[in-house]
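Q: Each structure below appears as structure tokens.
A short reminder: the numbers here are calculations on the coordinates, not readings from a lab. None of the values given here were measured: they were computed from a predicted structure. Cβ atoms are built from the backbone, for glycine too; each structure is taken alone.
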Structure 1
Amino acid sequence: MLTEYLAQAAYRVTHAPCGRAALDAVAAGGIDAAILDLMLPDMDGLEVCRQLRNSSDLPILMLTARGDAIDRIIGLELGADDYLPKPFEPRELLARLRAILRRRIEHRHQPASTRTSNPHLLHFGRLEIDPDAHAARLDGQPCDLTSYQFDLLLVLARHAGRVLSRDSLMALLKGEPLEAFDRSIDVHMSRLRAAVEDDPKKPRRIITVRGAGYLFAKVQD
């Protein structure tokens with residue numbers, strides 16, 4: 001059904017009936033994004049996600065059964081860019097797929113010259129955020145972030161010094177409203193801290209304001 005629906009939206013779709021076939025298809029090249037169902041006949045979909053992320057920066061949209069919050073959180077921790085609970089509307093899947101592809105295409109099509117001489121660079125002490133290159137660097141070294149996590153970092157940085165609630169973050173990211181008690185933002189924050197903090201357990205850049213949200217520090221060392 002999804003193959004036919006996406007084909008009508010001008011996407012070329014490669015269908016893999018199992019995890020191993022999916023990994024082989026990605027390894028063969030020509031794949032721009034993966035829609036990954038966690039329910040696979042031969043291996044755990046989370047393991048497929050882990051192997052994909054270890055070998056590439058391929059955008060991953062993960063499909064989870066409704067209520068499987070643990071699988072969703074683990075998938076995000078493994079590097080999935082977004083998730084969609086089943087059952088879902090095909091139009092929503094298409095919108096989310098377009099969003100993760102748009103972020104990746106914007107990055108790939110950015111001229112190399114502007115990546116190195118960009119007037120829009122954001123500097124916070126030793127942390128540099130390059131919106132045009134869709135990249136962040138700490139002490140000159142690239143931070144390992146998914147497209148979604150970079151967008152989250154950029155929203156925080158552009159509102160440095162302000163406390164942003166989870167709902168505010170989702171609105172600024174043009175995402176869907178958070179489900180009650182949804183912790184996916186917290187998972188992404190944890191991965192952000194692992195990438196940009198000297199000590200993620202004692203964050204000095206991305207600070208949790210209990211009961212209110214998150215604050216990105218204006219002044220950083």
Structure 2
Amino acid sequence: MAKTASRRVNANVKDEVLVAERREAIVKAAVEVFLEKGFHAATTRDVCVRAGITQGTLYNYVRSKEDILYLVCDQAASRYQEAITAALDAIADPRERLVRMVRATVQAQYRFRNHILLVNREAHLLDAPARAAIRARADSFFNLVRSIVEAALPQGHPRGASAALCAEMVSFLPVLFAFRPWRLKGAVEKNIDGMVDLLLCALGVSDAGPDAPRSGSRPG
């Protein structure tokens with residue numbers, strides 16, 4: 001098995017739970033600040049003010065502004081896979097796994113739409129090891145999506161021969177939430193359901209069935 005690219009962000013604090021909590025707050029603040037000001041114009045002090053921490057505290061959890069950008073990109077990539085894994089917990093039927101994967105992907109891309117926009121704008125500024133690590137995360141997510149599509153669309157299915165293309169469609173189409181939000185009018189739940197139905201129809205499984213999960217409430 002090929003070694004997965006990685007990029008470590010060092011912290012002075014040894015408590016892993018505290019590190020995760022602090023970095024969550026730092027990333028949340030950074031997404032807002034970097035989108036407002038741009039990565040180059042924004043400062044670590046701007047991020048600290050938005051996160052409600054001092055610069056001294058910040059540097060216990062990251063070493064640089066580039067570390068923060070990497071954490072933003074890494075969170076965007078990893079949270080998609082986490083969302084799918086959670087949605088598929090204890091689900092064995094391949095078709096139901098496909099339906100749930102599509103919905104989880106659409107919901108996650110809505111929830112992290114600002115991350116997606118920021119990654120698209122600024123990820124090229126990361127150094128080569130960081131870009132490789134993010135690419136590896138994205139590839140892992142895509143491979144998971146493709147494996148679910150392949151399992152649900154067996155040989156002989158009209159879409160089965162194009163599983164990789166189908167996975168690309170499922171992975172990419174929901175970024176409309178980030179790139180063209182002004183085009184998506186009306187309730188969030190309606191747009192999410194519409195996107196899910198469109199993707200399932202394109203996959204040839206448009207009849208989701210009465211027990212298929214719906215969005216229920218607005219994602220955070």
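Q: When mean count of other Cβ atoms within 10 Å over residues 23-30 is calculated, the result is 19.6; to which of the structures 1, 2 does this value belong? All intermediate terms of the calculation are to be shown ahead of the outcome.
A: On the way: 1: 12.2; 2: 19.6.
Label of the originating structure: 2.
Q: Given a value of 18.8, 60 for Rg and Dmax of the Cα atoms in Å, calculated from one of 1, 2, which structure does it belong to?
A: Source structure for this number: 2.
Q: Here is a follow-up. Given that helix-only ellipticity at 222 nm (-39500 (n - 2.57) for each DSSP H run of 4 or more, over all residues; to 500), derived from a single structure, equals -20500, which label among 1, 2 identifies that structure?
A: 2
Q: Any idea which of 1, 2 comes out highest on relative contact order in percent (Cα under 8 Å, 6 or more apart)?
A: Max of relative contact order in percent (Cα under 8 Å, 6 or more apart): 2.
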